[in-house]
Structure 1
Amino acid sequence: MNRRRSWLYVPATRPELVPKAVATGTDAIVVDLEDSVPPAARPGARSTVADLARTEFGAPLYVRINSVEDDGLADLRALAGSRISGIRLPKCADPGAVAEVGQLLAELVPEAELHLIVESAAGMERLGELLTAHPAVAGIGLGEADLAADLRCDTELLDWCANRLLIAARSAGKPVVQSVYSDLSDSDGLRTTTETGKARGYLGRSCIHPMQVSIVNAVHTPSAAEVDSAREVIRAVTEAERSGTATVVMPNGQFADRAMVRAARRVLAHEPAKASGDVDS
């Protein structure tokens with residue numbers, strides 16, 4: 001399972017920005033055919049994205065297509081035989097539509113992943129079905145702005161939705177990517193909310209501007225202290241098991257067990273040299 005710390009959006013109408021996006025150090029590029037492309041410009045944008053998707057840029061390339069109800073299948077067909085790593089499907093609420101997209105994606109780009117974006121109350125009510133609608137489904141996230149508009153809610157209810165999504169995704173064995181932070185002038189807010197998201201269980205975050213990438217990457221890269229602590233947990237528990245000791249107490253007084261070892265291994269898999277590789281979510 002590919003784990004990305006940062007996912008940087010690039011408008012499909014601005015292909016010249018893709019090499020610049022790669023230079024930011026983002027773990028993935030998401031070329032956007034949805035919000036950033038007016039309906040009248042979609043045919044030309046599809047052609048542009050098809051060309052991009054056959055080019056090697058040095059970073060995984062994903063495409064956010066439109067929803068099935070809004071001509072998303074035409075977007076997907078334009079990517080046939082391309083080198084994309086996956087697609088993002090917005091406004092997911094119907095498991096049947098997800099299955100249809102998953103099947104077509106498997107036929108057109110067999111190795112590509114399908115990432116879902118939930119943006120409505122209807123989607124929240126069917127999370128389990130959406131996550132298991134097709135084997136190509138490899139991750140999920142919220143479209144918080146659209147979800148807030150649909151629910152007519154405040155931050156508290158959005159937090160509940162995020163927690164509900166995380167539980168459903170963990171149950172299905174899929175990673176969750178945090179939604180974008182829209183205030184480009186507030187780097188402190190970006191860092192704080194990304195740290196909160198990491199603590200909740202998000203494995204990365206979407207970005208809408210190049211300057212956000214370094215902050216998101218830094219938050220989702222374990223510190224040297226975290227790496228050292230993880231190694232010590234694994235060492236202590238492994239030695240205890242070899243000696244037949246049932247209880248392991250770390251120098252800080254904390255008990256260590258196999259669950260902590262699993263968490264420690266995830267930390268080590270995400271350390272700087274490995275942070276954009278394949279890991280256990």
Structure 2
Amino acid sequence: MSFCVVACARNENLYINEWIIYHLHIGYDHIFLYCNDDDPALLFSAVLPFIQSGKLTFHHHPTKGDQWGMYNHFNHVYRNDYKWVTYLDVDEFITIKDNKNIKQFMAEYDRYDCLYLNWVLFGTNNHETNPEGLVLQNYTKRDQKPNTTFKIILKTSSIDVPFMDQHRCPFWHGVGYGDWAYNPFNHNELNSVNVNHIKIKDVLQENDKYTDENSETIMKRGYVSHFYLKSSQAYHERIRRGKELGPGWSLDWEEKLIKNEHLIEIDRTNSTEDNYLKNISSNLFWFCF
């Protein structure tokens with residue numbers, strides 16, 4: 001089985017190498033990195049050793065916030081080169097339990113077309129400003145339960161490019177609209193499940209209830225650790241960056257700030273100590289170079 005990650009990155013120069021090394025370490029064969037910076041020079045320089053080693057393909061995509069365009073470029077150009085694809089941001093880490101690599105983990109799901117992995121939100125770790133050092137060493141506090149948002153590991157044979165071009169949606173979360181709400185990848189109904197082998201259509205119909213009742217088994221199998229908020233200062237930075245992308249991008253974050261709801265969110269995502277990724281990543285930097 002061959003596995004690749006497709007990632008969008010904007011202002012990620014400080015964190016990119018750790019993220020790359022981690023995903024190569026757990027068994028991904030190749031990374032397609034789409035740089036969303038105005039000037040790609042810094043990010044290109046940071047990842048050049050991985051390009052030279054043949055482990056990473058680099059593209060500059062300057063249209064701000066165009067995740068669909070970046071991910072869909074992969075679908076058009078590279079999808080036939082790999083059996084499985086995962087669409088991630090650089091603050092998301094595939095987390096597999098039982099010391100398995102991605103190939104061992106996915107062998108259990110090979111008969112399916114798509115695996116849906118819940119987000120697990122990691123909080124600020126009480127940092128007021130972004131600390132120096134590695135993400136996986138600096139952030140060990142998370143929400144107690146999985147989030148109801150998903151990321152996917154998808155068989156590339158399930159991708160129908162003309163269909164996806166016509167039905168533009170956040171397919172990297174495994175969701176679409178209308179008749180295609182449960183399958184944004186092609187006209188046919190896919191055999192898609194979550195980590196507990198439950199059909200994703202059944203999960204999504206009662207997502208909150210299912211996730212709440214099955215959080216323990218989800219956490220024992222696998223999920224996507226989402227380090228979405230690296231400090232209290234980063235909350236304000238998210239609002240600013242959202243405004244740069246146009247109306248609507250920062251609205252939810254700004255409303256939470258005005259109502260002080262962001263403090264509840266920060267407390268919730270700092271509620272549980274979790275050293276799993278910290279422990280398994282402590283010796284990562286000898287892995288590639």
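Since every read-out is calculated from the coordinates, none of them should be taken as a lab result. Since this is a predicted model, take the numbers as computed values, not measurements. Cβ atoms are built from the backbone, for glycine too; each structure is taken alone.
If percent of Cα pairs over 35 Å apart comes out at 19 when worked out from the coordinates, which of 1, 2 was used?
Value 19 for percent of Cα pairs over 35 Å apart corresponds to 1 out of 1, 2.
Among 1, 2, considering only relative contact order in percent (Cα under 8 Å, 6 or more apart), which has the greatest calculated value?
Comparing 1, 2, the top value of relative contact order in percent (Cα under 8 Å, 6 or more apart) belongs to 2.
When distance in nm of label points 7 Å out along Cα→Cβ at positions 40 and 104 is calculated, the result is 2.5; to which of the structures 1, 2 does this value belong?
For distance in nm of label points 7 Å out along Cα→Cβ at positions 40 and 104, the value 2.5 is produced by structure 1.
Consider the structures 1, 2: one of them gives 0.98 for Rg/Rh (Cα atoms, Kirkwood Rh), for residues 120-167 alone as calculated from the coordinates. Say which.
1
Could you tell me which structure in 1, 2 was used to calculate helix-only ellipticity at 222 nm (-39500 (n - 2.57) for each DSSP H run of 4 or more, over all residues; to 500) as -14000?
Label of the source structure: 1.
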